[in-house]
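Colleague: In what follows, structures are represented as structure tokens.
Only the coordinates and a few stated rules stand behind these numbers; no lab work does. Predicted model only: the values in this text are computed from it and were never measured.
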Structure I
Amino acid sequence: MCSPALFLGGAGALSIFAQLQAGEVSSEIGEFNQAVLNKQAEQRIEAGKVEEQKFRRTLADVKSGQKTGFAASGVDVGVGSPVDILADTAALGELDAQTIRHTARVEASNIRARGTSLRLQGELDKAQTRAGIAGTLLTTGGSIAAL
């Protein structure tokens with residue numbers, strides 16, 4: 001027959017092992033989630049670059065259409081209001097293109113921040129597990145000592 005002290009010691013050791021495993025898994029999950037989110041952040045930046053390029057092509061088409069429209073109306077596109085309109089189109093278009101790029105970078109930064117948060121949560125879970133192990137050691141030791 002198994003002595004109560006041996007049984008309590010074995011149960012305590014098993015509990016400690018399970019807690020250690022849970023802490024490691026939480027930490028590894030946090031690291032994995034951060035890596036996944038970092039990859040998503042990179043993909044968001046690349047998607048932003050594609051969006052910006054697409055917008056710039058559309059902008060070039062708009063400017064070309066403006067020039068064609070002016071020329072078809074017999075307006076000299078090299079002087080006066082047409083020059084101002086084309087310059088305004090270019091300036092506003094550039095602002096929009098930079099906004100697209102900036103938005104993608106902000107979104108990527110937010111994704112990375114979530115990843116960092118998940119990694120830190122995994123580390124915190126691991127630290128809390130260690131505190132739980134200390135409690136298990138004290139409880140098991142106290143129970144054995146009381147026998």
Structure II
Amino acid sequence: MQKYHINLSSEERKRVEKHLRSKKHSMESKKRAYILLDLDESLGTKLPTLKSISARRGVSDVTIYKTRKQYVEEGLDQALMRKKRETPPVAAKVTGEVEAHIIACACSAPPEGFTRWSMQKIADKIVLNGVVDSISDETVRLVLKKHNLSRT
């Protein structure tokens with residue numbers, strides 16, 4: 001016995017069909033649209049089995065179940081499109097505070113015995129000051145380039 005039933009209104013059906021005709025949506029999104037059309041009970045026709053849908057659409061039973069559940073609980077738009085990520089997978093190492101320390105270091109007098117700062121020297125100085133645990137010379141270069149600064 002199904003827990004989630006899909007009954008697309010005529011307006012929703014038109015939106016799904018328009019979604020399928022569009023060239024700007026991903027194949028994953030279009031597969032979800034096909035799943036919704038296959039599971040639509042409002043037409044009164046006999047519904048295909050999960051196995052036949054998964055074989056025809058090239059998706060797993062879990063994808064069908066999740067698409068069905070998402071449509072019932074969250075609506076058509078959420079069922080078709082992927083959820084946007086709220087936070088990046090890895091927090092950025094270089095924040096505004098770290099950038100400020102890099103710029104201040106690059107603008108200060110170079111170490112004794114040197115005529116100018118090297119990227120590696122700036123990175124080492126930032127680590128020694130305890131601003132970050134580790135930072136590469138390439139990251140330092142990108143920060144200076146972003147702010148259009150040179151090492152002289």
Structure III
Amino acid sequence: MTTDIYAKEKTLTREIAPEVEQRLPGVEVLAVELLSPGRVCVYVDRPEGVDLALCERVTRVLDSYRGTYAIDVSSPGPERPLRTARHFRAAVGKTVQLKTTGADSVRRLRGDVLRADDHTVVIDAAGGECEIPYDAIVRANLIDEGRKES
């Protein structure tokens with residue numbers, strides 16, 4: 001079930017982020033996404049940028065997960081993942097695409113971030129302003145303005 005995937009991603013993020021960030025100071029784990037049942041992608045960033053050597057170091061930090069998962073490590077790219085209040089505060093005024101889950105539904109939204117506090121983000125979507133609690137967001141990314149999606 002889809003909600004199980006997102007719950008597993010959140011669990012992996014809670015496990016992986018502190019381990020990587022403690023062992024590699026200055027590196028931030030932005031998101032962990034399950035690409036398949038046996039493959040994860042860990043999105044990382046740091047002020048001086050992400051290169052192949054950093055990706056290799058992150059992979060080595062995560063050796064204990066390699067028995068269960070194939071691990072991809074990636075820079076955030078222009079459509080960087082957004083998962084935390086800090087990420088959304090930095091995206092105010094920018095276009096985002098996000099996916100939320102509720103009781104039995106998945107909702108996709110696209111719009112400009114109007115404001116973000118410690119608990120919710122407000123976006124200007126097609127239907128007007130929409131306030132979304134972070135706990136309901138399972139995926140969110142900046143939209144590269146050079147490549148608008150339909």
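Colleague: As an exercise: Rg and Dmax of the Cα atoms in Å, calculated from one structure in I, II, III, equals 31.8, 108. Which structure is it?
Modeller: On the way: I: 31.8, 108; II: 27.3, 85; III: 15.6, 46.
So the calculation was done on I.
Colleague: Supply the structure label, taken from I, II, III, corresponding to helix-only ellipticity at 222 nm (-39500 (n - 2.57) for each DSSP H run of 4 or more, over all residues; to 500) with the calculated value -8000.
Modeller: III
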